[in-house]
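Every number in this text was worked out from the coordinates using simple rules, so none of it is lab data. These figures come from a predicted structure and were not determined experimentally. Cβ atoms are built from the backbone, for glycine too; each structure is taken alone.
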Structure I
Amino acid sequence: MTDTFGVHASIAGGLHNALIRSAQLQCCVAQIFTKNQQQWRCKPLEQKVIDEWLRHHKQLSFGKTVSHDSYLINLASPDQQMWRRSLALFIEELRRCRLLGIPYLVTHPGAHLGAGEQAGLGRVAQALDLAYDAVGPCKVITCLEITAGQGTSLGYKLEHLVQIICLARNPARLGVCLDTAHLFAAGYDFRGRKYAAFRRQLEKTVGLRRIKVLHLNDSKKPLGSRVDRHDHIGRGLIGLEGFKPFVRDQAFSDVPKILETPKARTADGRDWDEVNLQTLRSLA
């Protein structure tokens with residue numbers, strides 16, 4: 001198990017079970033929610049939960065693990081009560097990653113809800129600064145995820161991510177997560193020969209070294225649709241030619257490549273995670 005492919009794994013029955021399930025898929029990287037992502041409140045992590053996670057992480061020889069924060073969080077919200085509630089939950093997400101030794105926390109920049117993109121981007125940067133102030137010494141890197149751009153969502157332009165990073169007091173604490181389905185829906189075409197131009201665009205904006213996590217998902221919706229709908233690898237509108245460049249690019253050789261494709265089984269009873277991983281590995 002030496003590649004950097006992984007899946008978003010269920011934590012049902014305990015956080016460590018996500019590592020067990022990932023190892024069964026021959027993965028040594030994984031992405032998880034550290035709590036129920038549909039709830040604002042959560043119990044503090046018990047020491048026995050932390051110890052069990054760390055023990056399995058070591059025993060199963062896992063590499064870099066990734067956490068995705070709650071979809072409830074909106075650090076760009078113009079509503080002060082919502083913004084403060086989102087900030088409090090994000091602080092908890094950071095703390096949980098620190099306790100578990102998870103190096104990367106993926107977050108969506110949020111939605112400005114009509115207040116305007118510039119105002120929203122400023123609020124995100126302010127929230128990130130306050131969160132790290134609250135947590136104290138912390139090696140966890142927050143990875144700003146590119147979005148499809150539905151509604152008033154921010155982050156559908158690489159420049160949005162750059163702006164947040166530049167506005168933050170300590171840019172070294174921030175990274176980028178590229179999601180292929182989101183990129184495609186946002187209008188970025190990286191398929192086949194178009195990857196070279198897209199790569200140059202990455203270099204000029206966020207920079208290749210800033211990219212800490214890849215989400216590899218096909219898209220049910222067309223290029224530039226601004227609609228986020230994930231599909232199985234090679235079964236959507238991106239196609240296999242859109243994934244070959246990412247898995248073969250040496251700049252991303254050590255970057256966790258996470259599947260967030262639909263959880264289901266094929267007609268012949270195979271786990272779709274297993275099928276999608278096999279497809280990606282065949283392209284490498």
Structure II
Amino acid sequence: MPTGTNIRTYFDGQWHDGDIAVMKAADHGMWLGSNVFDGARYAHGLTPDLDKHCARVNASAAALMVTPTVSPEEMVAIVHDGLRAYPEDAAVYIRPMYWGIDGGMAAIVPKEGGDTGFAISLEEIPMAPTGFTTTLSRTRFRRPVMEDAVVNAKAACLYPNNARMLAEARARGFGNALVADALGNVAEAATANVFAVRDGEVFTPVPNGTFLAGITRARHIANMRAEGIAVHECVMSFADFEAADEVFLSGNMMKVTPVSAFEERQYQPGPLTERVREMYWDWAQSDGTRP
């Protein structure tokens with residue numbers, strides 16, 4: 001069952017209504033996991049940073065040795081064309097995807113120069129309601145390192161690890177998990193990047209090759225620094241989050257999600273978190289990226 005509703009699918013050079021089949025049983029991506037995707041948003045009639053998400057899905061494909069076949073500029077135009085079927089007040093999740101079709105070396109490596117599957121899924125998924133917050137737990141599962149996994153890509157094969165983090169947190173009554181890297185330092189949440197606020201300054205785990213430092217994360221950092229807010233990318237411990245005044249998550253799906261608890265530590269959604277949300281949509285409006 002799909003996550004969203006009112007789905008449209010771009011495949012084989014055209015838009016189709018509905019959630020259509022796009023992959024065959026013998027495709028490399030079907031049985032050997034050479035699948036990558038990215039996620040962007042259409043909300044308030046805007047597609048913030050869509051070009052960067054389209055560029056990143058191409059970089060992710062290359063990281064899995066799958067040849068990208070659609071330029072970011074072409075992808076943006078295709079997405080904007082598909083979005084014209086939705087009303088301006090719709091909230092749509094935009095997901096471009098690649099996968100390997102032909103197998104090469106020992107079937108394991110995607111064939112160099114072989115066929116590549118490409119599709120885009122548009123799904124209506126609402127933005128979080130006003131006042132929504134989440135909670136964080138610890139998890140025994142950790143982020144992998146580059147020597148173990150393709151952590152330099154938004155690859156589908158990474159997500160079962162995220163899923164077990166999230167399932168463990170949910171089983172304990174929490175909404176998400178705060179996740180460590182191999183050294184035990186905080187990396188991110190199970191589904192998003194994470195920020196902590198203390199004494200009016202903002203702290204976030206430094207990118208260390210174990211997690212994707214997200215496009216929305218970078219946008220928040222740029223917006224905050226432009227407003228004169230001190231933002232530190234640094235090594236962070238769980239104690240740093242226990243001592244924080246505010247904590248919030250950053251991701252494409254919801255942009256900003258206030259955190260109301262980390263294990264026993266309780267927080268109130270604070271003014272800086274709300275200001276980050278306001279700055280994001282102010283920037284998006286001024287950028288004017290519309291279908």
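Starting from the value 3.0: which structure in I, II was distance in nm of label points 7 Å out along Cα→Cβ at positions 14 and 134 calculated from? The correct label is I. Can you tell which of I, II yields 3.7 when distance in nm of label points 7 Å out along Cα→Cβ at positions 70 and 246 is derived from it? The read-out was computed on structure II. Mean projected area of the Cα convex hull in nm² computed as 14.1: which structure among I, II? Computed on structure I.
Quick check: 1.00 is what I get for Rg/Rh (Cα atoms, Kirkwood Rh), for residues 214-269 alone, calculated from one of I, II. Which structure matches?
I
Comparing FRET efficiency 1/(1 + (r/R0)^6) of positions 118 and 206 (r between Cβ atoms, R0 = 30 Å, to 0.05) across structures I, II, the highest value is found for I. When helix-only ellipticity at 222 nm (-39500 (n - 2.57) for each DSSP H run of 4 or more, over all residues; to 500) is computed for each of I, II, which one produces -8000? Label of the source structure: II.
Work out which structure the value 18 belongs to, where relative contact order in percent (Cα under 8 Å, 6 or more apart) was derived from one of I, II. So the calculation was done on II. A value of 1.00 for FRET efficiency 1/(1 + (r/R0)^6) of positions 22 and 62 (r between Cβ atoms, R0 = 25 Å, to 0.05), calculated from one of I, II, originates in structure I. Using mean count of other Cβ atoms within 10 Å over residues 142-149 as the calculated read-out, with 24.1 as its value, let me know the right label among I, II. Of the structures listed, the value fits I.
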